[in-house]
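In structure tokens below, several structures.
Laboratory data are not the source of any read-out in this text; all were calculated from the coordinates shown. Computed from a prediction, not measured in an experiment: that's the story for all the values here. Cβ atoms are built from the backbone, for glycine too; each structure is taken alone.
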Structure 1
Amino acid sequence: MKKIIAFAGSNSKESINHLLVTAIASKVEGLETKVIKLTDYNIPMYDIDVENASGIPEDVQRLANEIAPTQGVVISVNEHNGSVSAYFKNILDWLSRADRNYLEGKKVLLASTSPGARGAKTALEYAKMSLPRFGAEIVESFSFPSFQENFDSDNGAISNPTLQVGIEEVVAAFVQEVQSSN
């Protein structure tokens, strides 16, 4: 069975992007799905001096090893001040140092959300432009607006019927792409 991994780009303990990526992953059928939290990995701020002195940190390699055997990746990107968070950018920087093409051959579904009506679209666009540099094939993306108004956090479910249908369509297309991949 083909595998996917799902995570949010946030380091918040109450991450709305983690809630969203978990809801998205729960809709995936026919693939082995694993949801992880990046905060379970102790990854320092990227520093060429640290890399030169100590090499790739153990938890960066551990994360890269989690991603490596998968055929698909689902990422919900958070936004800080109109860009991806420094935390998520740091994860990308370290992963690219462990293996420049760490997303080679991977189908990627990108999502984003925020409390605002734009749903972190700027961070989503950044991720859509940058992840292919590391081999990703972005097959679907979805911006989820006004999180608190459209998501039932107590039940971990999308409460807006229109957004629910949109997510289901995106997930179905993503699953089809992953299943048809080599």
Structure 2
Amino acid sequence: MAHTDQSDTTRRDFLYIATGSFAAATAFSIWPLIDQMNPDASVLALSSTEVDLTPVEVGQSMTVKWRGSPIFIRRRTAEEIKEALAVPLEDLPDPEADSERAEKPEWLIMVGVCTHLGCIPKGQKLGDERGDYNGWFCPCHGSHYDTAGRIRKGPAPLNLVVPPIEYLEETKIRIG
């Protein structure tokens, strides 16, 4: 009887070792296939961009590209900041305080793509229609955004997205 228990243990040990070895060999052979799905160096280099904000005067906007999308940068006036702060959060379809959207109240930086169907809202250029809330207006389906880029009216379900931003200097940022 003792002899049978030992041979069962040996078979069981063999099965564990064989299964573990097979799993390790499979993982080792599949790793190159999984690794090739990672972005290459040229794509990673585009994952962030640095922007000099010096040329933007108070009340002006600029647009830069990041990951193929327009980034709206607005140096807001005191009046625009005041308008954004005065909005009760319960009035917003996607409640988000202005302080959550703009690390420095003077600078509002957002991805300039409407959250409804991906159109580019107007409001960056002088003379553009800025909608009912003096921010941005999406001409495709009529979404209105306020001076903090929050959806106020129309079919867009969410606010304009704020990308990851890091202030490198007073007037220099890194997006991404």
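Using mean count of other Cβ atoms within 10 Å over residues 19-26 as the calculated read-out, with 21.5 as its value, let me know the right label among 1, 2.
Working: 1: 21.5; 2: 10.0.
The structure behind it is 1.
If helix-only ellipticity at 222 nm (-39500 (n - 2.57) for each DSSP H run of 4 or more, over all residues; to 500) is computed to be -9500, which of 1, 2 is the source?
On the way: 1: -12000; 2: -9500.
It was calculated from structure 2.
Quick check for you: by volume of the Cα convex hull per residue in Å³, for residues 27-122 alone, which of 1, 2 is greatest? Walk me through the numbers before you get to the answer.
Values: 1: 118; 2: 171.
Comparing 1, 2 by volume of the Cα convex hull per residue in Å³, for residues 27-122 alone, the maximum is at 2.
Given a value of 14.8, 44 for Rg and Dmax of the Cα atoms in Å, for residues 11-66 alone, point me to the structure among 1, 2 it was derived from. Provide the component values of the computation, followed by the final result.
Details: 1: 14.8, 44; 2: 25.1, 78.
Clearly, the read-out refers to 1.
Still on this structure, I have one more. One of 1, 2 was used to compute distance in nm of label points 7 Å out along Cα→Cβ at positions 35 and 115, and the result was 2.2. Which label is that? Intermediate values should be presented prior to the final figure.
Details: 1: 2.2; 2: 4.0.
The correct label is 1.
Suppose volume of the Cα convex hull per residue in Å³ works out to 213; of 1, 2, which structure was it derived from? The partial results should precede the final answer.
On the way: 1: 104; 2: 213.
It must be structure 2, since only it matches.
Ranked by relative contact order in percent (Cα under 8 Å, 6 or more apart), which of 1, 2 sits at the highest value? It would help to have the intermediate numbers written out before the result.
Numbers: 1: 24; 2: 19.
Structure 1 comes out on top.
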